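Enquirer: Below: a set of structures, written as structure tokens.
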Structure I
Amino acid sequence: MGLKFKNKRQGSALIFVLIAFLVISILGSSIIFIFNSNLKQAKLQQDNLEAYYLAYSGAEMAYASLMTISAGKYKYTEITDGRTLEENDIEYGNGKISIVAKKSDDEDFEGWIEIKSTAVLNRNNLSYTRTLCFNPEDPFDILWIN
């Protein structure tokens, strides 16, 4: 009779070990899942910031270019005369920038010049657009719309 009792105890130890292994596996899987989710979120946030600053840089470069003097007048006078200036797919950093400079259509900024810069990251095609407006009568009167 003692032999049967001993076998039952050995079987319960095996069940206890299996349950402990199952609990540890579930906890380990949960930790790996949470770590992976946080890593993906951090990478997406980094990519968003990179696209944001790439678009910001494009608008700043366009503004600096329009502020140069050519033939005795600022280059932005071409836009105030009704032209639209556009540059597409400028390779810069880890992406491409497309820039459009034109007279603003916004009634709050009538007569102002609008520079819209759109950046697209090369690795995942994430894009971001920044818009800079400035008053041609006072070119240092600058406003970022978004």
Structure II
Amino acid sequence: MPRSRRLYRPNSQEAVATLIARLIARDERLDWREVEFLDRSGTLEMLGVDRNLFMTILSRHFGLLRAGQPAGSPEPEIDAITDRNTQLVLAAALLYLAEIDGLRQAERELVTCAWRRWGVTEAHLRSVLSLPAALLDAIRREPVAA
């Protein structure tokens, strides 16, 4: 029996936290620098996500991976993020997080899927958030081997 799509309230903490957790867990390992980035940059606070809620969701994702359960599609979380400012901040945060331990193909797919569904481009991120060109170039480079 196919799993039903999870529904999130628009722009909910749960949708944002789950999308970030999906990206971090995508390579099936936790790099302490990813959580440190979230703490140092204040990303969770900017996005209105309670850190304890995020850590609970992140833990749940790693538990599902260890149990061999498929992660499923990130589309419900992506579609739940409708606020433009949240989309832009989250688009940048996802790229920063993916780049911390070397952008892998699965991470690139999640980042580009979110960007595409939100209509975010490198030009948006460069002009609105002043992201450095070197970071934006990472999305076009050859992904790191798994």
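Enquirer: Give the label, chosen from I, II, of the structure having the highest value of FRET efficiency 1/(1 + (r/R0)^6) of positions 65 and 81 (r between Cβ atoms, R0 = 25 Å, to 0.05).
Expert: When FRET efficiency 1/(1 + (r/R0)^6) of positions 65 and 81 (r between Cβ atoms, R0 = 25 Å, to 0.05) is calculated for I, II, structure I comes out on top.
Enquirer: Given a computed value of 139 for volume of the Cα convex hull per residue in Å³, which structure among I, II does it belong to?
Expert: I
Enquirer: Compare relative contact order in percent (Cα under 8 Å, 6 or more apart) across structures I, II and report the one with the greatest value.
Expert: II
Enquirer: Supply the structure label, taken from I, II, corresponding to distance in nm of label points 7 Å out along Cα→Cβ at positions 41 and 129 with the calculated value 2.9.
Expert: I
No lab work stands behind these numbers, since they all come straight from the coordinates. Here the structure is a predicted model, which is why all the values come from computation and not from measurement. Cβ atoms are built from the backbone, for glycine too; each structure is taken alone.
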